[in-house]
Structure formats: structure tokens, C-alpha cells
Structure 1
Amino acid sequence: MKKQLRNLFRFAEFFQSKTDTKPLPIVLKTLFSILFLANLTFVNAQGPGSLFVDAGPDQTIGCATGDSADITANFLEIFETVSEQYTVTSIPYNPPFAFNGLANPLNPNIDDAWSPVDNLPFDFCFFGNLEQQFQVGSNGVLRFDVDPSDTTNGWSFTENLPNNSNPTLGEANIFTPVHDIDPSVSTTEEIGYEVLGTFPNRVLVVSYYQVPMFSGTCNSLLATHMAVFYEFSNVIEIYMQDKPVCPSWNSGNAALGIQNNDGTIAYVPPGRNTSDSPWTATNEAWQFAPQGLPTYVFEWVDEGGNVISNNPTITVSPTVSETFTARVTYTNGCNGQVVVLEDSVTVFVQSTVSVELGADQSFCDVASYEIVPTITGADPGAVTYLWSTGETTPTITITQTGIYSVEVTFEGCTVSDAVFIELNENPIFDLGQDLATCFEAPVTLDASPSNYNPADATYQWLFNGVDTGITEATFNVTAYGTYTAIVTVGLCSAQQDINITPGAAIEINLGDDFVTCFENQVILDATPTNYNPQLATFEWFLDGVVLANTQATLEVTVNGTYSVIVTIGQCSATDSIVISPSADLVVTLGENISGCTAETRTLSAVTFEDGVTYVWFKNGNLIAGENTNTITISLADVASNLSDVYRVEITKGECSGFDEVEALTLNCVISEGLSPDGSPGFNDNLDLTFLANRTGIDKLQIFNRLGAIVYESNNYTNQWVGQSDNGDKLPTGTYFYVINFSGNDSVYGKQKTGWIYINRDAN
């Protein structure tokens, strides 16, 4: 058979030394024999950059002199990386691996971080270097020039690739692309890697899956892209499913490509460098392939082991059927590994044309039959036909029993064959369509044939493949399963199956789980929507305990899990619902308030709940008669800096909630005296908090008797304790102030001036 040794590979590592004298061909030949005897099957390419060879499908040529076949082998061409040259190619977007679910998660919920150093299980050649370790950065980059002590992956950049001056770019090799993304703000994003496949077609897959763009306004933009590194071919592919842009952060900068460890050579697709930013991409893919000297040798080999060509496409003209082998020898330019892949194709040569009508046949299931000859050695469309019926078509359709023959002529050769065909009619009956039922009424199956006298037939009934012993034309059934009727008349018989399954599911819906305060009546309804409710029975449960109610509806007054079983005939359905207490009601009074003595304020209770009742308290005491959502209060007619606590409570059914605010009475007098050296906390600072809260103080200026400014403060509240701008204590005496307000004060207008006396203790 074709391709018994398809995709067989042979591998040899060259360990040359002065004492090693074993010829290489013997090593390869021995390894080939071992693999052949083990009947090794090699799973080929994991993706577009994996090694493979395909010799194409088997072919057949005719017996005419000079007939030939063109055979073509397809295989992956690979090149060495020593020259540090790569080709950049736009490839079809067809990611060979999943973006999510990779085996090794990285950087979970950490922004701007390098992963720990990981070892590659295979050697990877990159810009002429043999790479065996890698790190993954959370901002879409990878590097082979690893640094376990460097845990911070930069995000800020404005430069193009290549670059070795900005660490954000200079410390990376692969840009998938590089842009500022933030895994710390998502619980569903994934950054991970996985090594898939087997030698020599292992791949390293590194993926960023639905990682949010950085900054709060752009967190909803999710980036999904991956890089694929192919063993042996050293090809790199980058697939971008979604590459959004956040123009408001880092100018939306992004770059895609590869660069060497020194940051002096880079390969970037058109339109994908930093200077092209901001740019977006959807379902886009790029391939970076080494462009050095070829590191493969292709050969066509005949059955004698002779190399007959190095061209992938050749023309062969065998005189007998022959198998040709396409062989590719791949050499890894970095570590010297050698892999040989082979695939075979057989060219079959048929020296004569033949025709076959098949064995004699008897049919009981058709009224007509098409005789189709099998032609070998020639295209059926290139031969001529002559049937015993006189027809010259490739096939004939017969309706009577008899012997039929055909003569086939091709290039002067005529062959013939004959066949006996017997046609009879099978019993025809109909059990009907598959039936879904709850057995509300008896079900009778009838296998009486319509084209024979039912009395002339014999009957056999099977249930799920087992003989029931019923031999009548009809069968009353009461169980679900597959029923088979076998009806025989003479030598012909027919059988038919019918599946009887439970009726359509009883459709009931108690609704979604909900929370309630039981402020209104709660009724659960299990009435079926697709059956007559009068045929149903109902069984209710609360937290697994049977309730006495057997009606379609149930009134509930307590929390818990309610379930119901609805039964109709042999069908039943269940549903359940969880009724939970509502969370505490939410009501807000806003921020604490302050003002001058005897001023009035209006407190408003804000809630999204409807139908609530209100109760107000002052310092824990009920305020009688206040039962609306607002209340007007008067600040305490007492000394300053005293406060009252107002509380509102709302109630709805069995639920409630509350909020409190503090009402603070301020000192609303501009002091005319200051004694900063006296008792702490008493008249030791110029307290203008009430003005700062009421209108806002744009600037306070203090002047001495000579008109010189000794103290000045913007946005003043209570900071002056008799000091100068330099922090020195001002001496005892009279000073003058100018207060400029942020707005028009209700008492003083835009500005207030006055005097204040500083009284210091004598030393």
C-alpha cells in the first residue's frame, strides 16, 4: 500500500573527534533500519513553520507507449541565520494554536513585569546566536538575552526599532507588538506559554489573551496576540487577533518586529513601527524567516535507492508500477542536528483495460436497478460501450430479471462481462414517524404491508434489539425504546424502526431567583405551558421538605429554596427557585454640614427604593412628626465648634436602612485679638473656617502699622498663629488684614478689611 513509511524521519547528531572513525552513512543507515522495524509514525508539521515533506497523491498511467506522470513534492525550505538577514512576509491569518488555555501562565495580575527565566526545550537560532532561555514581558515583548535580576518591563517609548538606548525597546528581541497593556486590572486575561509537538517540530507558543490596554479610559480595549517559534526552521510568526490603540496614553505608540541582542538590527513590517503610531490591527499575521544559505537538500529517489533528481517536480515514465520517494535532509546550522524526512508516491501502470459488472445479484428492495460497470486501465469516459440491450451509454437501468452483458472498447481493445440480476419487491409498510409521548393514551404500532395481503406475511417484533415474541401485525406498546418490525413475504423481507421517547419536556418556569422584603404578596406558579394543566399533578417542597399544597400555585411568606415536581403520565419536570431576604436598604444624607449659629439647613434622604417610610432622630432621640424624605434643621444656638448628629431610618416590609450626618456650628466671628502664647486651643489662631466653607478665601494678607505685608496665604482657613511669612513670631501690636473672597460673600461682599491685635506674653 501507498506510503507505508510516510513522514518517517531520521535523526543523527554529529559528534566528530579524532577517535571517531565510524562513517556517517552507516550511522544513518542503522538508524533508518531501527525506525523502519519499529514502524515509527511521525506526526508532522505543527504549523506553517514546521518541517514536512509531501510527495503528493498516488497516480495511475495508461498502457499506451510513452504515458508519463508528473510528480511534485512540497516541503518546507529553511535557511541559516548566520547572515542576520530575515524576510518579512505577510501571511494568511490562521493561528495554528489557541490564544488561551496555555499550560504555563505568566505575570498573573502584575503590570510592567518580566517573567522569571524559562528554559527552551530545544535550541533556537536567532540572528546567528544559539538561544536556550527566554523571558516574557507583560507589555507584549520577549527576549533571549535574559536577566533574572531585571523584573521591570518598561512601557514608555517614542523611538523606532532598532533601538538600544531606551530599555523598553533595547532589552527586548521580539515585539508582538510592544505597547502598554495592563494585566493587573483583569481577572480573565491570560499571558502564558506552552511548548507543543515533538522533535523536530516542537514550537514555543507565547500568547497574550484579552489583556486590557493601560489607563482607566482604555481598560475596556483588549489586546490578543501571540508569537510562535518553530524548532529547526527557526521561523518566527506573529498573529494579532485584536491590537487596539489608546491614543490618550503614551501617544498610542506600538511597534511590531524582531531585533538582535545588540539592538542594532531590526526587521519591521511596513506600517508597524513606532513612527507609524497610532495603528491598529485585526486578524493580521507576519512571518520572519531566516534568509541565509539553504540548510536543506532535496532528492527524488527510485526503488533502487538511486537519486534521480533534485528538482521538486519531475516527469516519470515507468513501464511497471513503481514507488518514488521524496527525501529532504535538513541541517540545523546552529547545533549541527540532522533530520531526514521522507514521503513516497506510487505511479501505477495498467497494461490492459478491463470491465467488471460484479457478481450475480438478487434484489428484493427495488423495482429497478442501474448496472454500473467498473472500468480499470482507462478513463471510463474514454471508452465505448455496447450493452446486450442495444444501449451505448456508460450505464443501463433495468426493470426485469435477466442476464445482461456489455462490451467495452478502448484503443482497439474490446473486453466484456455479463451479470444475472433478479428483481423482487419488498413488503411496504409504515410504522410512522418517531413518536414522543407521555403514554396519556395507548400506542398501537401497525406493520401490515400495503403491497401484499397482510395474511401472507410473517411478523417479528424487536424491542431494543431483543425479540418480544409478538408475531401479529399490530403491537400495543407501553415502554420507551426502539421498536423494530420485520415483515417477510416469500424470500423478501423489510424492516423498519420507530423510536418512542418521552414526550416533550413539561415546560414550567418558577422564574429567576430573587430577593424580597415581602412587602407584596409572592405567588409561585408551576402551571405547564405546553400541556393541559388538568392532566398534571403538583408536589411542592421548601428546603427539601414536602409541603401540603398540591395546586399549580403556591403563596410564599418565608425565605428559602422552593421546588416543584409536575407529573403528566410518565413524564415529569422539576424547577426550583431561591427566595432570599433583600440586602439592607440604601439611603444617603450626603456630606456632613457646618454653618453659623441659628442658620437653617435642609437634609434630604436619597434612596432608589419605592414605598419606604421615614423616621428622623437627633442625637439618638426621635424627632416627632418628621416622616418625609426631607427635614429642616437649625444649627445649635450655642458656642462654636459644637455639633449634633442627625439620623434617618427607612423601612420597607421587613427591610430597613439608615444614614447619619453631623451638623457642626462654626465660630462665625472674625477675631480682633490673638494670644498665641496663651492657653493652647483658645484664641491662638485666626480661625476663618466659616468663611472658607461659606464663600472661600482667595487670599489673606496681614500688614503691620507701616503698611508692609508680613504674612500672606492663598486659600486660607486657620493657619495664621501670629507668624511672619518667614515663620518668625510677630511682636505684640496692632496689625491689619485684607481678606479677598473667592466669590461674593453674603455678608462682606468681595473683600473684608479690619484690624487684629497680637498679645504676646512678656518674657
Structure 2
Amino acid sequence: MDLATLFCLALASVQSQEVSTDAPESRALIPREVLFGNPDRAGVKISPDGLHLSYVAPLDGVMNVWVMQVNGGEARAVTSSDDRPISSYTWAENSEQILYSQDKGGNENTHVFVVGLNGGEARDLTPGDDVKASISASSRERPDEILISSNARQAEVSDLLRVNTRTGESVMHFENDGGYVSMISDPDWTVRVRGRMTADGGSSYDYRDSEAAEWVPFETIGSEDSLTTQPLGFSRDGSRFWMIDSRGRDTAALVSMTPGADGMSDVEVVFESDVSDVADSITDPETFEPQALATNRLRREWHVLDDSIQPDLDALSELSEGELEIVSRTRDDRTWVVAFLHDDGPVRYWVWSRDAQAGRFLFSHRPELEDVTLSNMTGVEIPTRDGLSMPSYLTVPHFSDGKNLPMVLLVHGGPWARDSWGYNPYHQWLADRGYAVLSVNFRGSTGFGKAFLNAGNREWYGKMQDDLVDAVDWAVKEGVADPDRVAIMGGSYGGYATLAALTRDPELFACGVDIVGPSHVRTLLDTIPAYWEPIKVMFETRVCPFDDAEYQDAISPLTHVANITRPLLIGQGANDPRVKLSESDQIVEAMDQNGIPVTYVVFPDEGHGFRRPENNKAFNAITEAFLAEHIGGRAEPVADDLEVSTAQMRRMGGLMISGASEWVEPGEDSDAPAVEAVAYEDLRPEDQKKINDMLVQIDAVISQMRAQQPEGEFDEAAIYQMMLSNIERGAAQVPEEEKQAFLCFVEMIKKKANALQAP
């Protein structure tokens, strides 16, 4: 298709729309920056002494920790990260320091840092190359110390270190000489329970009554219960010990027992439900006693155990709609920070005074969304072909009738994880672009009882994939999805499921988006991080036998790569420690060898996912263009999203995006020179004439459409945005000799659209 024909089709699609700004195709899109840029403020906490609030917010474009007086005043940044965002942090018990975790380039070797409230240089409490560390415990009795889990001594296992946050002094607290994956301390920091995995994928735990006592066997848990049964911890006075336990039942319950010199006794079921596993808890910060527990099948529901918090929960339910989450509490427990979660709006934070029984609104995490109409997420149960029921979440565009839509099946990672109800930027983004979005808790997902979880054992490429097919069939039969316009997309295991879908059921999906997904289970298991060694046996129980290469080949998309017939987009972080870059490289190379086009994007400063907003927005911009081309939704112009990211377009796969060209390995020559936009005056005369003619036609059409609208109601910016989206969607069809002119024309339209949108 030549440039002029492409333009005429794009212009005709604009002219064919109703001239109402309420029509879906003329409706302004929610910018990716609003959905995926840095939040305004998030991660709110209150200091133990109740004097300060903290949160993460941008500092020079990078998320850092800020602190302010609890009653207001100016906030100040206390950390100064200039590359990786800080998201995981906590207060030291002394209320004078902030502790946070950070890795390098997505390698997941997190270190623990400390910084004072006046800022200054942060101290690395866990220095060393290839060290992975995290905070294990803190105590109000030791306000200047923390326990840190660190694999500095031996890469495969973590010891417990006692670290002084004032001086940085570190001493060995518990040396892990037995490959333990769980070490539970009492309030005095004596490690009294330790656990490790057994050869069958289960787990065994030892117990001791004191540091001087001998270790004795405590519990042995079979593989069928190993992911739904685990010890939690001690009460502050040491009189009770809690576990999540699914033995003798399907769903995980909370049980308590009495620790003593001879072991544990007086086992009592504190709470159980047939609805779901125990999903969440509210715990007394003084006694460590559970005060409320939550179930969550489709929605979270709290069940109160401690009547003293019932008045607070009742009053909070009147304060705001949404699902309540108590995110932080003061040492005296008189002040809480709470959040309300919504499916169609941002997270909203409040300070709650228990004495006054009154709340004070703080802010929402993305205030730009407060005035935007978002789509609702609906919980649905989807049947499988063999009689299971999958708790799932469907979002359809609020401006549509919800019928016969292009649909994206969004597959969660793990796979031992779950999707939940609430604000999901991916659901909102895709729905805003005109897609139905379906997230499915397929068998093997957690939270729905051990039978549902274990039904996924060794069902990669099998029944777990059947479940996704059944979900698509359900959406088609319900009239939601157009069967010819269904895409599959996911990260990690969801990326594997995408590759599996395009190789196992090659005609079902119109296209797929794989983000950091493994392509072969054997190479995945051969390259997992050293610190996963103690739990590696779990993969033999739940994924594949380690000694059966034929089985491993059979469930690996790489083996079946020749079956791929539909467009595929792959995104990968170069520093991913879980799913190595080689996992994506090898399937891309196999597709090359089979003559199958693929769009392949690598970020050299990312790991298992894209943490830097610049990179996340860039990949989503590429994804938008990819989905729009193949299943027909709308797309926001790419604009500068690629330029400000580190994206390397290692394969274009026929996808042509303004400003993008195929990346070339340094030192290598590209087989075909990248096509770049050139200035208008440098174009061939015949191309200049084509562009001039097209601009004249645009002016004429815009004038005609403006005349048909009441004065002041014509949205010229939306028209240009839609036209740009339509033109970019057909970019791959432009002949090679006209690509420079095409890119020049796109840049001219983009500048016009940006100028119209500027305040």
C-alpha cells in the first residue's frame, strides 16, 4: 500500500466517525503518562512515634522517600536515588531513620540502606558484590538494630545478621548451615523455628524452646500442603504461635498453638472459611495477635476477631467507598494510615484518629485520574471443561455496549500467584483503547484452596493452558469478545503462557505479547539464581521431572516454535536473574531460522519486568501500536516515549513505529540501514508534493467537520490524535522507498497534535 492510499484510508476513517466528541473514536485517550508515569505520591507510612508521615514521590523524575510532619507542613526528600525508583522502605523503630531496599539495574540483588530524616548520604548496611539482602525483623526494644537476611557468606542460603542502623556494625546472629529457607524468631530475636524443603517438594520444620535448647522436629508437611501451610510467628509474650494450615481441609485456615519445652501443644483453629484461603490479616502491633482476617475469592471480605477494632472498621466503612487497607499504625496504636482501593479510581490515603473516630484525607496516588471516567472491573466465575471454576476479572470499556469487542487475555505471572479486584492500570489502559480485558485465575493460582492449586501440578502446556482456552471460549459465548480479535499478553509465567498459546493453539489468538517469559523449562531451571537452589525441588513437583528431557521438551514453546503463525511481540530485561535474556534470545533466533517475523525489544537496564517508568511507557507504547495493528483498538501516538527510554528494538517484525529503528549490536553492521525521518526539504520533490496534497486535504476535512459542530465543542486535538493513530497502525504496509516520507509526514502530524494539546 503506497503512502497516498494509506493516508486516504486513515482520513476516510476519521470522516466516517460521528462528529460528537462523546463518540468512542473521537474521545481523547488517557495518556500513558497518567497511567504508567510516576505516581504523584504512594506508599504512605506513619512513624512509630506518630510525628511524621512518609511516602514515595518523584525527585527529579525518580521515586524517592519523602517525609513531612504528620499535621502538615513542607515535605522534604530524604533519599536521592537518581536512577532506580525506591518502592520498598520502612521506618526504623527509633523514628529517626528510614530503611529501604534497592538493586542495580533490575538484578534483584537488593541491598538494605539507611538514611536519617535530614537526608544526606545513605549508608549501605549490606555491602558486597552479588549480595541479596532484606529486612527480617525489627523490635521496639532494640530501636537502633534490625535483623537482616543476607546471602553474603554463601550465595545459595541466607544467614541472619544483627545490624546497628546508627553505626552500620553487623554481627552474625544465626548462621544458616542447613539450607533452611525459613527462620522464625521470637520477640527476643531467638530463632526458634527453622524450615527447609524436603525431597518430595514438601517441607519440614524444627523447633526449640530457647537458644540453649536442642532442636526437635516440629512439623513435616507434604507437597500437597506445602504452599498452603507455613508457620507465621509468635505472640509478643511468647505464649502463642500461629500457622496458616490446610492439612485436613481444602482451604488454608489460621491455627494457633502453645509453644513449650516439649514442643507445641493445644492446637486451635482460629479461623477457617470455605470461600478461600486466609488472604490477609490485621495484626495488633503491641501483642502481635490477629485482630481480623480476610477471605478473598472475587472480593476481599474482613472477619473481625478482636472486638476492640470493630468500631473503627464500622466508622471507616462510612468514611469512604472501596476496599479498606490499614497500611501503617503508630506504636501506641492511636493513629492509623489507611487506604481505600477502587477499581475505577486511584488509591486514596487517609489518616485515621482512633481517639477522635475521625479521618483526614491526605491525597490520592494519581490525582490526574480523579477527573477521568474509568471502567469497572467485574468479578466472574468461568467454568473449565473438567468442572473447575476460575475466579476471574472482566473489564469492558465504559463507553461501549460490552459486545463483540477486541479482547486482551491478560495472564498473571507466578504461576503460584493470583489476580485480584482493584485499580489495575493495565485493565484501565487497554479498556481505554477499546479492548475488553480478561484476567483469569487458572488452576495453579493461589488463594482458592489446595485442590485448585495442586490441579496445576505438571500441567504447564497442558490443563493450565486449556483453562486459558476455556476462558476465551467463555468470553466469545457471552458475546463479549470477537473471536477473530483476541490477543494474549502476560509477564513471567504469563509470558510463557503467551508463547505456549501461539505454539499450542496457533489459530486461537490473533497475536501475543510476551514479557520476560521463559521459552524452555530446562534452560530456565539451569539458569535460576543460586539463592533459589533450596527451593528448586518444588519445580520438580509442580513443573516437570528433572530427569525427563523428552517431557521438558514437550512442554516448552521453543520446541514447537515452527507452529507460530500469528504476530508476536517480546519484551525482555537484559539483567533478569529469573528468566535470563537467553530465554528470549533463543526463541527469537529460532523464529529467525524458521523465517517467522517477531518484534523483539530489550531494555539493558531492566530485570524481571520494567521498573523505570520511562521504559515501561516505551514498551507499552510499542504494545499499543502492535495491538492496534493486529486486533484494531486505538493507540496513543508514540511521541517521545521511545527516545527517552533505553529500548533496543532488536527485531522490528514488520512493526513500523515513528522514531523507531532496528537496533544494531555495537561493532556490527546492519544488513539493512535503519530508516530515519528526514527534514521535509530533503525529501524527493514527488514526496514533498504528496505531503503537501495530504495537508491540504486535512485542512479541508477539518474545516468541514468544524462547521458541523456547535461552536466551542469541536475537539481538533482528538481528531489529529485519531488520525495519527490510524496512520501509524498501517505503517508496516508502506513501501520501503516511501518510508522516509512517511516518517516525515508522521512527525508533522505529531507536532500539530502536540501543539493542539498543549495548555
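Values quoted throughout were computed directly from the atomic coordinates according to the rules given, and no laboratory measurement underlies them. These numbers come from a predicted model, not from an experiment. Cβ atoms are built from the backbone, for glycine too; each structure is taken alone.
Details
- Answer label among 1, 2 for the case where FRET efficiency 1/(1 + (r/R0)^6) of positions 151 and 543 (r between Cβ atoms, R0 = 25 Å, to 0.05), calculated from the coordinates, equals 0.00: 1
- Which entry (1, 2) yields the derived value -1000 for helix-only ellipticity at 222 nm (-39500 (n - 2.57) for each DSSP H run of 4 or more, over all residues; to 500): 1
- Structure from which 15.2 was derived, mean count of other Cβ atoms within 10 Å over residues 415-422, options 1, 2: 1
- Sorting 1, 2 by Cα Rg over 2.2 N^0.38 Å from high to low puts 1 first, with the largest value.
- Percent of Cα pairs over 32 Å apart, for residues 231-494 alone derived as 67 - corresponding label from 1, 2: 1
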